[in-house]
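Next up: some structures, all given as structure tokens.
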Structure I
Amino acid sequence: MSCIRFNTPAQRQAMRDHRPVMLTPEEAAALHPAPPVTESKLRRLRLLASDENPKIRESVASSYNTPEDLFETLAKDADEGVRACVARNEATPCDVLRSLVADPSERVRGFLALNFFVPADAMEQLADDPSETVRGLVDWKGSLANA
């Protein structure tokens, strides 16, 4: 007996007719909403932002629920990975993003150049960055806007 299964054209059509319907991202989000941001979640983020492990601080810097004052603190973190997470987070306030334009780390400025929520004046400064890589990322992102 063979384990190969041969479906008839009618069976194949029935499988196509009964396949699962793919949801759009908006429909999926409506079916599975994110839990509300509570005071306990904000307290937890504040606690984790002061953890000695930089990977834990990176997780706070990557959160869309991080309060503005924590973004300001994390933008000055000694660890470049934490600052890079702040730079690439779309929820980071514009003033905090502007403060990272002069960051000593090319990696941080590179992630900043890729963030679509960086203000135009900060992007102009990044266009004149000493790093060829950062300038290239600014040009690349600009080409996407013109496409």
Structure II
Amino acid sequence: MRKAKLQAATLGGQADDIEQAFYDALQHGDIERLMACWADEEDILCVHPGGPRLVGAGAIRATFEAMFANGSVQAFPERIHKVQSLASAVHHLIERVQVMSPDGPHTAFVIATNVYHKTPQGWRMVAHHTSPGTPHAADDVGVSPSVLH
């Protein structure tokens, strides 16, 4: 597991790199690479759609291991909005999730928020929170930003 943590740390120095590694690990069902994206902190947290709050690496790992027992998770980040400072980044996005059912493949859309902190080991995820899925991607609601020149 140590090698996976070092690999994630050398991805380039941006929260975007860890986010890409996280979704790649989901899509390949790679628990070691996925857990290497998380910070080594006691209070990291994860909420899956409709699920309880999972606190700590042990609870998070166990849930992803159970998911991967059924195969990889085909979640693709789309419409990413970012707020970043020197040591933290918040990405809110739509996950397009492809699931297989007895009727064949289906697509669902999940709203997700990923929070990253810059640690001595590089950027790491500290929170992943997702909402229950919908069959169609919802439109963003809000005011269009005004551009000043």
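Since every read-out is calculated from the coordinates, none of them should be taken as a lab result. Quick caveat, the model's predicted, so the values are computed rather than measured. Cβ atoms are built from the backbone, for glycine too; each structure is taken alone.
When mean count of other Cβ atoms within 10 Å over residues 32-39 is calculated for each of the structures I, II, the largest result comes from II.
For the set I, II, ranking by mean count of other Cβ atoms within 10 Å over residues 16-23 places II highest. Calculated for structures I, II, relative contact order in percent (Cα under 8 Å, 6 or more apart) is largest in II. Which structure, out of I, II, was helix-only ellipticity at 222 nm (-39500 (n - 2.57) for each DSSP H run of 4 or more, over all residues; to 500) calculated from, if the result is -8000? Traced to structure II. When distance in nm of label points 7 Å out along Cα→Cβ at positions 64 and 96 is calculated for each of I, II, the greatest value falls to II. For volume of the Cα convex hull per residue in Å³, the highest value in the series I, II is held by structure I. Comparing Cα Rg over 2.2 N^0.38 Å, for residues 80-127 alone across I, II, which is largest? For this comparison of Cα Rg over 2.2 N^0.38 Å, for residues 80-127 alone, the top structure is II.
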